[in-house]
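Throughout, read-outs are computed from the coordinates displayed, never taken from laboratory work. Given the structure is predicted, the values throughout are model-derived calculations rather than measurements. Cβ atoms are built from the backbone, for glycine too; each structure is taken alone.
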Structure I
């Protein structure tokens with residue numbers, strides 16, 4: 001039986017999660033993208049809590065491309081992380097290819113001052 005695109009991504013995500021985890025010093029920056037929006041959050045896996053979250057709905061900057069929205073979300077999460085005294089994160093691409101919107105979000109977060 002053939003696996004759907006979402007099932008393939010979930011399997012890759014589980015494989016990534018075996019290796020990547022977030023701590024209080026360097027929380028995990030995880031990404032979720034839908035057809036219309038992109039979301040990211042910093043998660044401390046030791047206690048299982050979301051420290052900071054951001055989405056393209058918050059960083060609404062008018063009529064721009066999805067890639068530009070993703071970059072704006074990366075900058076927004078970096079600002080929120082700075083206010084929570086977080087400089088270092090581990091990046092979790094959640095099974096998505098490191099390309100397009102995911103890469104733009106990571107680049108925006110780096111420009112905002114996060115290190116990973």
Structure II
């Protein structure tokens with residue numbers, strides 16, 4: 001089976017529970033078609049470079065998928081018709097990155113920097 005990274009952007013007005021539900025639906029689609037999701041990362045609500053369908057922000061979610069191409073086609077078909085998803089992209093990769101993705105490392109680095117700044121101000 002091939003390895004993929006599937007990233008989708010959900011509308012900004014959704015609650016985090018609804019975003020998690022979208023990720024769960026995608027996982028169910030993949031698993032129902034004999035694929036598997038090895039990791040799910042929620043990157044949070046982030047600003048977009050430009051408005052998409054009147055959204056200035058979006059919830060970002062990434063799935064590491066191990067499945068045949070037909071499963072990815074079905075996932076993309078169902079993602080395309082979901083009105084809560086404003087953009088998506090699936091990329092075939094040679095191997096999945098170990099540990100947290102660059103987006104998660106970037107967020108952790110920012111949190112550490114912010115906490116150090118708060119400690120220094122006291």
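Work out mean count of other Cβ atoms within 10 Å over residues 89-96 for each of structures I, II, then name the structure with the largest result.
Biggest value here belongs to I.
Relative contact order in percent (Cα under 8 Å, 6 or more apart) computed as 29: which structure among I, II?
I
Have a look at I, II and say which one yields 3.1 for distance in nm of label points 7 Å out along Cα→Cβ at positions 41 and 81, as calculated.
II
Taking distance in nm of label points 7 Å out along Cα→Cβ at positions 17 and 33 for each of I, II, which is largest?
Once distance in nm of label points 7 Å out along Cα→Cβ at positions 17 and 33 is worked out for each structure, II has the highest.
For which of the structures I, II does the calculation of FRET efficiency 1/(1 + (r/R0)^6) of positions 9 and 25 (r between Cβ atoms, R0 = 30 Å, to 0.05) return 1.00?
The read-out comes from structure II.
When mean count of other Cβ atoms within 10 Å over residues 1-8 is calculated, the result is 18.2; to which of the structures I, II does this value belong?
Of the structures listed, the value fits II.
Between structures I, II, where is distance in nm of label points 7 Å out along Cα→Cβ at positions 73 and 97 highest?
II
Which structure, out of I, II, was semi-axes √(5λ) of the Cα gyration tensor in Å calculated from, if the result is 22, 20, 11?
Answer by label: I.
Out of I, II, which one gives 3.9 for distance in nm of label points 7 Å out along Cα→Cβ at positions 49 and 65 as computed from the coordinates?
Traced to structure I.
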